[in-house]
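Colleague: See the structures that follow.
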Structure I
Amino acid sequence: MEEKDIAARLERIEHVTAALAEERRKDRDEYKTLWRETQRHIDELAIETRIAIGHLTKQLQQYQEQTEHRFQQYADAGKASEERIARLTGSIGEPIRHLPRPPQ
């Protein structure tokens, strides 16, 4: 091979190598940008998720308090009904005690 051919081939190799290196640099920059955007999205989603969980937790606490309040109302109503029934049965028994005893 002649020196001209060798020099031309080396020049082409250098040109291709430089193009590959530039392409690799661009890819690396693009990957870094994509990674940063992905991290930003992940961080945003994490914040939104925490906020949503906080809201749901508050709602659940409110529902629990409402449920406990209703159970207490039902328990109070049940106690009042029991007391009323006890008074009624007691008042029904009173006249029966005053009836004459049947003969034996």
Structure II
Amino acid sequence: MDFFDFFRWSLGTIVAIYATLVTLQWAAGWYKWLAQPHRHTTLLRRYLIVSGLRLKVTTFWGDVLVCFLLCVVFAILWHAHGTVADITRAIADGHRKFQPLHRRGS
């Protein structure tokens, strides 16, 4: 097992779990705060809903396109990493299978 691959996969797993938990805690905190029956919280909740409905999608299509292209780049890099790992594995298997019986000059 390659130490770098182990480190990369374990770090990726830990970061993904951490980011998910922090995001869920953030969303739950906002939900609890916005669910309060106070007058000011109700006004804020209505304001956020109306602002969300009035939001023009055309203003942030560039950002959506950038996010989509970054996802495409991520998928290409992920595929390339798998291809390089397969090539490395095939070369290592090839060296083990086709060892010469004797070396020249030895």
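Colleague: Match the computed value 0.50 of FRET efficiency 1/(1 + (r/R0)^6) of positions 33 and 81 (r between Cβ atoms, R0 = 41 Å, to 0.05) to one of the structures I, II, and report its label.
Modeller: Structure II accounts for this read-out.
Colleague: If helix-only ellipticity at 222 nm (-39500 (n - 2.57) for each DSSP H run of 4 or more, over all residues; to 500) computes to -29000, which of I, II did it come from?
Modeller: Working: I: -35000; II: -29000.
This figure was derived from II.
Colleague: Comparing Rg/Rh (Cα atoms, Kirkwood Rh) across I, II, which is largest?
Modeller: Across I, II, Rg/Rh (Cα atoms, Kirkwood Rh) peaks for I.
Colleague: From I, II, which structure was distance in nm of label points 7 Å out along Cα→Cβ at positions 25 and 49 = 3.8 calculated on?
Modeller: It traces back to I.
Read-outs throughout are calculated quantities, based only on the coordinates presented, and are distinct from any laboratory measurement. From a predicted model like this one, the values you see are computed outputs, not experimental measurements. Cβ atoms are built from the backbone, for glycine too; each structure is taken alone.
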